[in-house]
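**Q** Right after this note come the structures.
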Structure 1
Amino acid sequence: MDFITAKATLIKRAIPGTGELLPVMGLGTWQTFDVGPSPVSRADVKEVLRLFAELGGKLIDSSPMYGRSEEVVGDLSVDLKLQKKLFMATKVWTQGEQNGIKQMETSMQEMQARPLDLIQIHNLVDWRIHLKTLRRWKEEQRIRYLGITHYLASAFDDLERIIKTEPVDFVQLNYNIVTRQAANRLLPLAAEKKVAVIVNRPFESGALFSSVKGKPLPAWASEFDCQSWGQFFLKYILGHPAITCVIPATAKPKHLTDNMQAGYGRLPDEATRKKMKEFIQKLS
């Protein structure tokens, strides 16, 4: 059964600190939205963004580190009249208070979003300084939420210390069916501290697809409404109750539609997730 064409509802989860509901399928922009200004250059990502919103997605994640991505997201969201429908997230990625302020003001201009829904401290760069600015901006209602990010498991001790000692709304981290360290301490801690979790690198930078290339899905994947390997990997992540949103990046409308399907229908329970993990381990 195709859960998108059946008009099913995309699963939503609450942002723990406020209760605001957020669809579990988000959209990353690393490498994919760094395209030129011409309509031809932007045609595919424009269709990706249109489909993303049409299928119920809201959170789109960018960064000044991602080339033109912020500008492209801003321009296309205006062209498609999606600004009020999207949850705009970006990052600060620089040293120093004034540099951070300048960069974040530029992000607001590029993404054409005031207030920005979420600004995160990218890879914890100068996090103490930027956290002070973000708290002030939140009080001034220039942003709605603040967060911290990293993409490596080696940074988990630092993420853990910050979540334990500082009030943050979101943490973005890497977690997938083969890189599962976040589930040991960080995901339970985020749940305890009421911190929303965004997952990056859900496909291990594409390596997961290489490991299953030419291999059929197990028949039992249909038990949790899974129709592709992409959905298999995404549903494994979403099966963890502490995950708020996952942000696979793509510039291909076909892949976007397939990814979004992971947020429809049933999700695997803990016993099934264990079975999924063991199945992938046997393939490698």
Structure 2
Amino acid sequence: MEIVFQERHGVPFYACTDPRWCGAPHGFSTRLGGVSPAPWDSLNLGAGRGDDPARVGENFRRFCRAVGTDADALVKNRQVHGTTIRSVTRADVLSDPSLPGEFPADGLVTDQPGVCLTIFSGDCIPILLYDPIRRVIAAVHAGWRGTAAGAAAQGVLAMTERYGCRPEDILAAIGPGIAPCCFQTHADVPDGLRAGLGAAAQDFIFPISGTDKFHVDLKGANARWLERTGLDPARIALCPDCTACRLDRFWSHRIQGTRRGSMAAMIQLAEP
């Protein structure tokens, strides 16, 4: 199962093309295909970055049209780099796509068709989950702290414990984010991963010779968390693209700081 770079209606995005995902339109955005000027050029989907809300709303409408979701059905969180997964319904849909999320959490889950779960990233790892049997979706934002604490696994647990999903039925897509080539850290990140994953964390930690620093594979660590909850590795798609390497296609918080736009990942259950 692969995450494929594609373009529709002039808007590039990433999504799984496997037919098992057909009941859950979804996509991972790039920085391309929108209407915002520099420094947010051009598909800025971040409501709190200083861009004109009217442009943010238009960017959402363009991105949603491309991936097949509904810009008037968005649910968002105020992301706090934790592991809280919030169950949502149609009552949580924002009145305007340009509005920010208010609820402090890093994941969303629902079994209601038409609700469009939306999370944000700018190097952090976006994860989309879909159970085509029970028809449940989740979206999880995992920075390094969320990765270390198992935010991805908490998304799966929310699906299984609250909605009766079975891990072996769940499909997962790990989208574009910073890769080991560009994620250089001090010992705090490796120590955090070891605290969460134990000895298995070593598979994702690469010491840099002659320094006290490390390269860290956050995408691989999130995939391992998903496998620990019972997901079949063959049902986990991982996008290899690095947000810090490809500034022509993405924004990177590590490279560009705060004067930039935000990417989004979203997923919505189709009506049965």
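**Q** If semi-axes √(5λ) of the Cα gyration tensor in Å is computed to be 26, 23, 16, which of 1, 2 is the source?
**A** 2
**Q** When you work out mean count of other Cβ atoms within 10 Å over residues 104-111 for each of the structures 1, 2, which one comes out largest?
**A** 2
**Q** Right, here's the next one. Work out which structure the value 4.2 belongs to, where distance in nm of label points 7 Å out along Cα→Cβ at positions 128 and 256 was derived from one of 1, 2.
**A** 1
**Q** Assign the value 1.00, calculated as FRET efficiency 1/(1 + (r/R0)^6) of positions 40 and 120 (r between Cβ atoms, R0 = 30 Å, to 0.05), to the correct structure from 1, 2.
**A** The value was obtained from structure 2.
**Q** With helix-only ellipticity at 222 nm (-39500 (n - 2.57) for each DSSP H run of 4 or more, over all residues; to 500) coming out at -6500, pick the structure among 1, 2 it was computed from.
**A** Of the structures listed, the value fits 2.
Bear in mind these aren't lab numbers, they're just calculated from the coordinates by the rules spelled out. Because the structure is predicted, anything quoted here is derived from the model rather than measured. Cβ atoms are built from the backbone, for glycine too; each structure is taken alone.
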